[in-house]
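> Structures are listed in the sections that come next.
Since every read-out is calculated from the coordinates, none of them should be taken as a lab result. What you see is a predicted model, and the numbers here were worked out from it, not measured in a lab. Cβ atoms are built from the backbone, for glycine too; each structure is taken alone.
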Structure 1
Amino acid sequence: MSDSWQFDDTGLVLKALDFAADKHRHQRRKGAEASPYINHPIDLANVLWHEGGVTDAVVIAAAILHDTIEDTETTIDELRNLFGERICEIVLEVTDDKDLPPDQRKRIQVEKAPHASHMAKQVKLADKICNLRDILAYPPHGWDAGRKRRYFDWALDVVNGLRGANESLEQAFDEVYKNKP
């Protein structure tokens, strides 16, 4: 860890890990391995830290919590009360409205990307990197090459709206995108 991290930063990240692990405890990833869902937010945090050089505990915690509202019973008020307004805002910026059809959610992600905050853009970049890597290594059951390619191309559309937020993360995305099925 960086020398600039304080005890409070470590506590915030550990609190986010504990909360996300509890909220995602019964969930599995869609990939063939069906790995525990919590591995995904942990992967985002690792990508941000190790590949993106992101050392802001607020961004790391938001990455760990990024799917809690979208994919669990977590409420906005619960997240805000436990983690504060800034982290809650970042999570909300990267949260899809599951009441909308998938095609509409995808379109909205592309439209919202350029207008996201700098912190939210970094979380979204890490999410897209991790998702593409997972699709290559452990594709969801029933995904043929065409569906994988469509996902990669849509992810590129989202990431193009995030560019300028973190050059290292953008390069990591471009590297994994080169392996498009």
Structure 2
Amino acid sequence: MPIIATIRDASPEDFPVILQLNLESEAFLSPLGFERLTALHRQACYHRVALCDGNIAAFLLALGPGADYDSPNYQWFAGRYADFVYIDRIVVGKTARGAGLATSLYEDLIGQARLRHAARVTCEFDTDPPNPASREFHERFGFVEIGAQRVGASRKRVSLQELRLDDPRRSTS
């Protein structure tokens, strides 16, 4: 059952909860400490939280071109595109999973990217080890694979995904 959530910009006061949410999902994400979160927040083109009953239940952080970010996935997109919004991470807390918060945050991000006339939204998800839920989620939005690479100490394989916003055949609104 979808939860009615409020989406608002993240602030430094939210960082302790954001870091705890990230820690819950580190199996799928890179670790995140306070200093790194502060640096990413300052550069983010989108960093918002979803609140349920006044409490932060999810967040999404995205970067545009020109960020000083050493992520190999961000660097892959930055090396190919001058105009993109890169979803670095989205996390939904364990107690709120399945309630539509990820969908709400993606819809909000895509709407914001369209307002900025961004050409594309990009992201990646794991394919080795597989993450079929993420694959299905991104397919519903119209993301398509445009590349793949192995990253990290575990050499996991990721699918590099793109949602073209400048293609009227792929409208999500």
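> When helix-only ellipticity at 222 nm (-39500 (n - 2.57) for each DSSP H run of 4 or more, over all residues; to 500) is computed for each of 1, 2, which one produces -9000?
Details: 1: -20000; 2: -9000.
Only structure 2 yields this read-out.
> So, one more: With distance in nm of label points 7 Å out along Cα→Cβ at positions 10 and 98 coming out at 3.4, pick the structure among 1, 2 it was computed from. Write down the numbers at each step before the final one.
Working: 1: 3.4; 2: 2.6.
Attributed to the structure labelled 1.
> Let me ask something else about it. Taking mean projected area of the Cα convex hull in nm², for residues 90-137 alone as the criterion, which structure among 1, 2 has the greatest value?
Max of mean projected area of the Cα convex hull in nm², for residues 90-137 alone: 2.
> Out of 1, 2, which structure matches 24 when relative contact order in percent (Cα under 8 Å, 6 or more apart) is calculated?
The read-out was computed on structure 1.
> Please state which of the structures 1, 2 yields 13.0 when Kirkwood radius over Cα pairs in Å, for residues 50-129 alone is computed from it.
Source structure for this number: 1.
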